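The next part holds the structures, each set out as structure tokens.
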Structure 1
Amino acid sequence: MEVGREEPRLFEEVLDWLLTNERLISVQRLRNLAIDDADRALVEAVLGWMGQKRRRPRLGAKAAPAERENAPQPFFRNSRLPIVEPDPAFLAQGFLKPLSEPTGKSQSPDLRLPINFAFRLRLLLGIGVRAEAVRVLLTAETPWMEVQALARSTAYTKRNVQEAVGALREAGALGSWELGNEQRLEVSRQHWADFLALGSLPQHRDWPQRFTAYRKILRWLADPTKQNLSKYMLSSEAQSLVEEVDLDLRFSGATLETGIPPSDPSYWENFAQRVRELSLL
């Protein structure tokens, strides 16, 4: 969604895909992934748009703060075209976006592909925390996981995860043991692979944390106040950004740290190179 703010055609296809496959999307989890006001406005605008096109109780936006609604900003960053008829769902969240209809090009995902493993589990276990907990436990590098780490990887609260894994444990779908004050969880990967008729399980990636960092980087790059800064000031601002996103990136197995102090003349070039490399991971 964030990338689509600079690619209108891509964004319209994202909307179309979401509408076509909304039964596979957890609205609660989508809202959980929003970490700041910018995220929340984006998510609620999209949910509002979906609710306009498909009347479902779970689809529909929460009200935006009055200051955002009363001072709308252009949604697409690179567009200078006048907007004669703004989309009401986006306008309600403080965005000026042209009214649009679904493109009708999207299809349902092929559930046989490893990339769509999460969707297959959602159809099996429901659109909620159980499917996400089982997915992470099945595909993570470590054979077991603590509840707190599982909560962060699934993008649900620790309480939600504890309730879900408790039910799964009672049903015999996973095992657990305690070490000190921590509960550790595990599943029989071979049993699940046999049950799902899979030769091998996909490999886990912590996309919520990776994409959180991506969003912050994209917004930082799009900030017009950065355009006229000197290289020294850009380096200083970039170091602050690195510190802000580094915890999420390290959780996902990456980093923007260059090992070079911002005062070094080569810092900015090294930072730019690290951002380009990060986009390829």
Structure 2
Amino acid sequence: MSNVDPSHAIHTRIWLEEPEADNPFTAKAAYCHGYDVYGEMLGQTRWVEMLYLLVRGERPATAQANLLETLAVAIANAGPRDPAIHAAMCGAVGGSPAASCLMAALGVGAGHLSGSREVFLAMEAWSHCATDLDAWQRHLTTPPVATASIWPTPEHPSGFDPHGMSTASTVKQTLSTLAKSGPGPLLPWLQKNLAALETATGLPLAMSGVAAAVFTELSFTPAQGEMLYLLLRLPGAAAHALEQSQYGHKKFPFFEIELENDPAQECTS
């Protein structure tokens, strides 16, 4: 048997394991940023607290945990009309395995249209503008600069809905609830100045914009917020994929498009 210590090849500040005496590849105890996961945290710690600890490296205050949990509920399921959810459903109805359905949701939900990259860019805007309304108005009215990147140049201000006519009721309800419980100034400021921001951009606020404000309020970096947004939206993709795999292709919800100037009707009239 080899005497190699597997911990010598692992470099992480997040996790520390004490190996079992009879198997160095199995943990007897595990510590997340110094906290004993199975000896102290298990049964005492909420899932969102563990999530915050893993990403931020410190346990959240109660108000911070509550804020993250409220957002997690709000974005857990964007519904079957959301492109990421729909992608998971497409995979399921075609017989793809579970991992493929979730990867489809991650791939489609990673971009600039209500996706995680939009959250990343909106968080960068929060870091630059904070609660300065003039800075936000300049930011929202300045066309984005094309850069050499794997990402295309955004076609609309990040955090706003390019197809919306007015702020969705679910977005307003979420923002109102979060603004009442948030530990910092960003969410109340966003609610108070929402009309001015939407006037500047000509577009209504999207749920991705609310999520970006929450992650910034919780001191996550844009990269951390991008990752969390992907993760927290997966439950809905999983649930709809499971449901659609039972329904089959005959009940797959294809969306009907009504043409105002249908050429076929014009030819018959």
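We did not get these values from a lab; they are worked out from the coordinates using the rules stated. Just so it is clear, the model here is predicted, and its values are computed rather than measured. Cβ atoms are built from the backbone, for glycine too; each structure is taken alone.
General observations
- Winner on mean count of other Cβ atoms within 10 Å over residues 10-17 once structures 1, 2 are ranked, highest first: 1
- Value 11.0, calculated as mean count of other Cβ atoms within 10 Å over residues 18-25, assigned to which of 1, 2: 2
- Given 13 for relative contact order in percent (Cα under 8 Å, 6 or more apart), calculated: source structure among 1, 2: 1
- When mean projected area of the Cα convex hull in nm², for residues 114-233 alone is computed for each of 1, 2, the largest belongs to: 1
- Which of 1, 2 yields 31, 17, 9 [semi-axes √(5λ) of the Cα gyration tensor in Å, for residues 186-249 alone, calculated]: 2
- Rg and Dmax of the Cα atoms in Å derived as 22.3, 85 - corresponding label from 1, 2: 2
- Read-out FRET efficiency 1/(1 + (r/R0)^6) of positions 66 and 178 (r between Cβ atoms, R0 = 30 Å, to 0.05), computed value 0.05, structure in 1, 2: 1
- Structure with the greatest value (metric FRET efficiency 1/(1 + (r/R0)^6) of positions 82 and 146 (r between Cβ atoms, R0 = 41 Å, to 0.05), set 1, 2): 2
- Structure (1, 2) behind the derived value 0.10 of FRET efficiency 1/(1 + (r/R0)^6) of positions 26 and 210 (r between Cβ atoms, R0 = 30 Å, to 0.05): 2
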